[in-house]
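Q: Each in structure tokens, the structures are laid out below.
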Structure 1
Amino acid sequence: MIDFRKLEVFLKVYETQSFSKTSKLLYLTQPTVTLHIKDLEEILGVKLLDRHTRKVIPSKAGKVVYEYGKEIINLLKEMEKELEIFKDEKRGIVEIGGSTIPGQYILPKIIKSFKKKYPQISVYLKVGDSREIVEKVIKGDFDLGMVGAVFKNKELVYTPCYEDEIVLIAPPDFPKDEISLEELYNISLIKREEGSGTWENAIESLQKKGLDILKLNIIGEMGSTEAIKESVKAGLGCGFISSLAIELEKALNLLKVIKIKNISIKRKFYLIYPKVKKITSSEKKFIKFIKKFSNLS
């Protein structure tokens, strides 16, 4: 019989390609991690990892065990959640991934209110870019997700749940309060990384109004909302950002919102989950609760 704890340890070693990193992440000693892998190899009768180099390299058998192992662990998690219904309707676990804006500015408030009503349901939130969250919901790493862009796939249900406005921000000494679309070409722009829902929504909306993205003066790329804000405050350039992310900076006059004539960039955030997923009692409660916070008419 396979010890599922040993299987989980192997999956983490496979993903980190490091015994030391795995020991820190799982709060185990490195000899314990090594012993778990050795025991699993003996049970399965195959070599899973090549440890003769500095980097841990999976064998072909190891790659097979990893793919099946991920499915096995996810199924076990699903089974445990389904059994919660029979133990106690009030208890449960919800794991949700949020892209940058909902993860930092919307979901924490929702989770706080949700915990007041359902204190025995644990909610775990992890933040990433929209593409990363979508991929992890599909893989089963998260039960639910909230993202600001719709990606072409048939595996997920996308339910609109919140509306946001994307604005152009500049340093407080920027000479204008409003510019035309054509003037945007003359401004130094700092973009978000590929996979950012904020950047993709902004560009898509502006292209519909006639923007030629190839003419933009993009001087840099940042990997987070905070990096965009700090770069703009430092006078490096301008950037597109969620209005939810700059409430404090606006109040303190650290940033300036620049209007683009006759253009308003709106985007929706979507609650996502796999079409084939069995929604647990705890997840149903959380989904219903999120819909109460919706600002969509």
Structure 2
Amino acid sequence: MSTAVVLDSNCGLTKEEAKAYGIYILPMPFMIDGKEYLDGKDITQDEFLKLQNEGADIVTSQPSPEDVINLWTELLKEHDSIIHIPMTSGLSGSCDTAIMLSHEDEFFGKVFVVDNKRISVTQISSGLDAIEMLKAGLSPEKVKERLEEDAGKSGIYVMVSDLKHLKKGGRITPMAAALASFLKIKPVLQIHESKIDAYAKARTFKQARQIMLEAIKKDLADRMDDPTGKDSRIMLAQYDAMDFAKEFAEELEPVYGKVDIVNLSLSVATHIGPGTVAIAAARKSGNK
């Protein structure tokens, strides 16, 4: 019996990176000036950044039912079942669509859609957990159950360099964006269980990094019951801020060991803009 593990490209992994892990990727679509692109397939990050900086109209979307069905159909030619881990249902309709499609006759009992409230790099942790649990002999049904049991045991903190893209997407008011720009504020946002909220304000990158570090420490101790981080994954994601991400990783690694850095997906970059770094922690869902 073999099971394929699928994430959507919101996780930030390229197709090549995912392949190295043994994970399959469903590309998320978005529109740029009315033309559809698939994340990680039709456009590079540098090309996307250039268009975004030039003021292109960029709108995110969700995979079509046809794209989901085609991927599942191909995978089931080589695998007996599929564990599909889309971005949280609280921020996209793609999860609900996948759940609905999994009830169709050709997929029922073969495709297991996991809604464990994850987004971006925390999806990667879920995918790696799924692979480890499958190797340990757990059934796809049990893997889905374990992942959803641990839905609340993750957190993401995001340092945004410029608020204009959040303003454009309607996530903050124009007044708040103008004030933050005038005061040179670097806001830190938090993402937990499908909710995006303001967390703190910083005046410098260094201050933002310290705020995010303390926030993750608190989450590990309180939300994940793992103060040392030994049973969790700590990851960084960046968009046009690699130098800052590398400095952050160097600060984290003496405490938590190797910290992987991935690119934020273009579907996420649409809403937050360049100069963004996120730190994420996710408790591992082991074969307990």
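Q: Given 1.00 as the derived value for FRET efficiency 1/(1 + (r/R0)^6) of positions 116 and 156 (r between Cβ atoms, R0 = 30 Å, to 0.05), which of the supplied structures 1, 2 does it correspond to? Intermediate results must be reported in sequence, preceding the final value.
A: Working: 1: 0.55; 2: 1.00.
The value was obtained from structure 2.
Q: Given a computed value of 0.90 for FRET efficiency 1/(1 + (r/R0)^6) of positions 12 and 212 (r between Cβ atoms, R0 = 25 Å, to 0.05), which structure among 1, 2 does it belong to? Walk me through the numbers before you get to the answer.
A: Working: 1: 0.00; 2: 0.90.
Comparing all candidates, it corresponds to 2.
Q: Out of 1, 2, which one gives 3.1 for distance in nm of label points 7 Å out along Cα→Cβ at positions 76 and 268 as computed from the coordinates?
A: The correct label is 2.
Q: On volume of the Cα convex hull per residue in Å³, which of the structures labelled 1, 2 is highest? Mind dumping the intermediate values first?
A: On the way: 1: 182; 2: 121.
Of structures 1, 2, the maximum of volume of the Cα convex hull per residue in Å³ occurs in 1.
Read the figures in this text as sums done on the coordinates, not as results from a lab. As the structure is a prediction and not an experimental result, all values here were calculated from the model. Cβ atoms are built from the backbone, for glycine too; each structure is taken alone.
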